[in-house]
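Structures given as structure tokens follow.
Nothing in this text is a laboratory measurement; each read-out follows from the coordinates by a stated rule. Worth saying up front: this structure is predicted, and the values here are computed from it rather than measured. Cβ atoms are built from the backbone, for glycine too; each structure is taken alone.
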Structure 1
Amino acid sequence: MQIKGSKGIMVGGASGMCRATAEMFVEKGGEVAILDLESSDGQAVADALGGKFHACNVMDYEATERVIDSAVKDLGGLHFCVNTAGGGLAIRTLDKTGKMHPLEEFQRIVDLNLISSFNVNRVCARHMSANEPNAEGERGVMINTASIAAFEGQIGQVAYAAAKAGIAGMTLVLARDLGAAGIRAMTIAPSLFDTGLTAGIPDSFSTQLTKDAAFPRRMGRPHEFAVMAIAIFECAMMNGSTVRVDSGQRFAPR
């Protein structure tokens, strides 16, 4: 896919990895809509990028569908969707006092990460399928965000790991489902990135968190996620896979 003239929806685009992707996409000639919480910096980010902000809570599935429909209408089409919305918590399945992991908290994390991601994908796929295909037969590209916790989650990450593993697991099937429509689906699984809850932590703590990485032994930078996302969009052969962006890190149990 060529970026110049393409339209992109950035879910979670007010900050971090998705914001960096939106910025790079616009630098290369694309147009974006920023979708994020009302309380976010989405309006300022959209203004800076010449796009439009759409307040969106991905946990409200019906409202998310309406917001995406509105964003696509404003953009005049949709070729690219990047979704980084999500989050986790740290609760053991059974703690030292015998207290069980609350079932409602497990379901909330699965809803926030996995169910909301599928909802965004199915709605965006409907819009992308209406595009005229390019010379390669492509109509659109969707990128979801997992985590290396999907493969080696740490103690207390059972809900988060399950949800992110679900995102990785649905990627190939999404690609197969949507291949006939010329739509590609990929997932990026980052390690610890300098964004969100980890932004601004002391260097000494960052070094401890990334000590098991091969190289570089540091937190990832949002720009590095964006580089991968843009490469996926531009390369027609990247489809149906989960790509780790993790400097060779494998999480230890804790």
Structure 2
Amino acid sequence: MSDMIYRIRDLRLDFPDMTRKPLFGPAPRIEVLKGLGFDIPRGDVVGIVGSSGSGKSTLGRAMLRLLEPSHGSILFEGRDITHLPESALRPLRRKFQMIFQDPMSSLNPRLTVGTIIAGPLRLHGFDDLGRRVGRALDHVGLPEAMRHRYPHELSGGQRQRVGIARAIALEPDFILADEIVSGLDVSSQAQVLNLLETLVRELGLTLAFISHDLSVIRRLCKRVIVLHRGEIVETGDTAAVFRAPKAACTRELIEAIPLPDPNQTWA
């Protein structure tokens, strides 16, 4: 098995600009990702950061092939998935999972927690669903009785734990978390980040964490990739990037972190 979960080379992705579509003919294209290249080693915890519109969520969706790149290559565990048809991707999707920003919109309000977690397991042909659901709930610190509750009966932090449980129940190799603590209060944020650290360690996961908040990235991630307008402007060890940011947009993101002491610095 490859020691690299991902190898990404010259990744480009564009969309039609419907605001400038002429009366006749195709709309011009907007390039959202502009020749990105990086590796993610197995077991790594990497932050993908940038301001709004930098392309970080688009990159995440391309990595999971929820979007098909216009150019370049995406290798997942040594296999080129750049242009695989959905029929070939389907058996691979168990191996790379996503946790969404808004759990209320990603969890079906008509289904119980147990049914929500069991759905992907059933889709991918797992057996012994009840035991697997119980184990996933235990991993994320939710009681067994929670499987009978509905999403609207849970707190925001509990709903996000259900989203995490649904992802890890499939025993994936890689998880992409997209701004998953941005809507939570400070206490719930800390609990979810602690949980992710534990799961990475205990389950041997590789994790990419998308955020605009560098305080969260500094807390969780070993490495960081900084995007600006669809390009990688900086990458490296998280602590080193915080100590001596090279790109102006990285400095702006660091300066935007609220500090409890106005005389404190991140250096």
Structure 3
Amino acid sequence: MDMSETKELLELAQSIGSSAGDFLMKRPATFELVSKSTAIDIATQMDKGSEELIVSAILKARPGDGIIAEEGSAKESTSGITWVIDPLDGTVNYLYGLPGWNVSIAAKNVHETLVGVVVAPTINSVWYASKGGGAFFNGRPIRCNDPIELDRALIATGFAYDVDDRIAQVEHMRALVPLIRDMRRNGAAAVDLCHVAMGSLDAYFESGLKEWDLAAGALIATEAGAIVTTQEGRIPATSLAAGPHLHKVLRATLAI
């Protein structure tokens, strides 16, 4: 793919992400809740409305592209490009009126993610990246923190929707908390990945993330110099993002 098409994909993702963020800022007075994988894994009418807005805009501009989206939209690609969409990452934050929820949009070919955009309007934040083109926050280049030693690390995590999976996650926290600067639980995977990218966090790990949770934020973190991995061979797998030095230390400490 040439640079002009990558630029076109990035500009489209930024424009649609901004429109979806504006839509979500019109928070309803009441919510229609639907449970998904578990009783605490929820979607609202706004998740679905945001996804419909995003998918419609993408396919109007690029009808041959494919779609993978959290709320069920799916389409095979005939162009070689597939969009990976989380229309409202951090739904629980959104439901409770907490900041940090976001819109996450990425585009990939059969080999790799090409562009990623994360829009978090409640914290006036837009992150974006293109493959080989670097990572940016509100228009300025960003880099992850590196090297960072474990005892100086500010680390974020999250919890799986399956309560049984949280037992292993609590053990990870128990192992880490005495060793690090501090721990955060912000509630939105894409923003946590972007915070690693810009140095607002030193590392982030979480089990059970889906492709739409990771696609845009992982590209942004990688383009900012971080290493992003997902553990193979265990269910649920644990994803980890950090600068190269801390990533190596955390993989050993957590056995992931």
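Looking at relative contact order in percent (Cα under 8 Å, 6 or more apart) for structures 1, 2, 3, the greatest value goes to 2. Figure out for me which of the structures 1, 2, 3 the number 2.4 belongs to, where distance in nm of label points 7 Å out along Cα→Cβ at positions 88 and 104 was derived from the coordinates. Going label by label, the one that fits is 1.
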